[in-house]
1. Taking 2.7 as the value of distance in nm of label points 7 Å out along Cα→Cβ at positions 134 and 166 derived from one of the structures shown (I, II), identify that structure.
2. Of the structures labelled I, II, which one yields 2.2 when distance in nm of label points 7 Å out along Cα→Cβ at positions 190 and 214 is computed from its coordinates?
3. For distance in nm of label points 7 Å out along Cα→Cβ at positions 86 and 158, which of the structures I, II scores highest?
4. From which structure (I, II) was FRET efficiency 1/(1 + (r/R0)^6) of positions 54 and 78 (r between Cβ atoms, R0 = 30 Å, to 0.05) calculated, if the value obtained is 1.00?
5. Using relative contact order in percent (Cα under 8 Å, 6 or more apart) as the calculated read-out, with 35 as its value, let me know the right label among I, II.
6. Out of I, II, which structure matches -7500 when helix-only ellipticity at 222 nm (-39500 (n - 2.57) for each DSSP H run of 4 or more, over all residues; to 500) is calculated?
7. Have a look at I, II and say which one yields 0.8 for distance in nm of label points 7 Å out along Cα→Cβ at positions 14 and 38, as calculated.
8. For which of I, II does distance in nm of label points 7 Å out along Cα→Cβ at positions 22 and 126, calculated from the coordinates, equal 2.2?
Structure I
């Protein structure tokens, strides 16, 4: 990709179908595209950030069960809205929070950073390798025939979403199922990822201000991952109703 115009094009060509806003009129997303990233294994910076996130989560969960945290509860309700059982398929924020007290995963510095930001800012946050994309990212309600490449028991397999399920997809198929539950193998971040897309999902009671703070924190850390990092971001929200 290697230029600012290209990362701008990624975020500007992304979209959310009106049917998703009909399901959740309070939904907003910030998309951040980054190019020029220098990949690498977990390092001291990502370790420190994960340790901070783990401590934050432990303190938070001393007084409030995970499922009662405001943004987790909102996402559980959203999952029920398209027929998913949140106690079986947890949104990415809840999944991380449940792991945090015993230790968040250490993957690579790119994944570590966005996982830590997700916990610290209480927002579902996904990272994708843009080299694996065909066409623009799009959030829609599935028809049920879109392929989703994943792994079961260590074996590569192809699944299909339930009709009406909220999914991120490109021109080839689903890149993330159940809004922010599970990412596909084709676009997952790798140890050699240099161009990436990050999606931050928000529902009420999370404010636009809090969402932007999370996006700014992620962008700040991404820009430290190489001397030539370029980023572009976009807030997607429902269009105002006109009379």
Structure II
């Protein structure tokens, strides 16, 4: 039997992948993060599936549930919000399963930053303006950031920053980024991306913190900072240029 780490997507139930939905429908046990995963997705589970909300479980308890299901001969859906590759705490779960000899696979999902970009109607890589996206967070009431990954260091790149888990600390984020990006740098916040209650804020580093606090946003939000968010006069990419040799693509 196999454990499937499934990316549920950013919030909207219909943004789970086809593979994710099919896998979910085939598993006799589903462990899901009840505070983040849309409950509509649980309807994809078999009618007799055992559903376990992991919102109040620690790592040991989660692992015990998975190992129990494996020993009982059930495939397990471990349903995570977004995509398992980013800020999902999947790495330590896989390490535990490796130690227990339990096989697993990963089913990718739509990440929150992609849903935020869609809400903003923006490409995050724009020719001659920005070709690098940095996905990061800040260390507050969480695991410390590794050396060299603080905002001041990352901000020196001038690349588009996408910050997860930081809405509560937007003042600190702004204060650390203004010296590198300037107060007039475009910034945006997308809360509850892709959900019916999605909220999109647009501004600059000078005013985005006030907007966040006025809107009462404290969680489930992505903060984006970078010049590409307001890029207009950029050069067309080489991809569709009439000067490109189309024969090399045949």
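1. I
2. This figure was derived from II.
3. When distance in nm of label points 7 Å out along Cα→Cβ at positions 86 and 158 is computed for each of I, II, structure I gives the biggest number.
4. Going label by label, the one that fits is II.
5. I
6. II
7. Among I, II, the structure yielding 0.8 for distance in nm of label points 7 Å out along Cα→Cβ at positions 14 and 38 is II.
8. That value comes from structure I.
Any read-out appearing in this document is the output of simple, stated calculations on the displayed coordinates, not a laboratory observation. What you see is a predicted model, and the numbers here were worked out from it, not measured in a lab. Cβ atoms are built from the backbone, for glycine too; each structure is taken alone.
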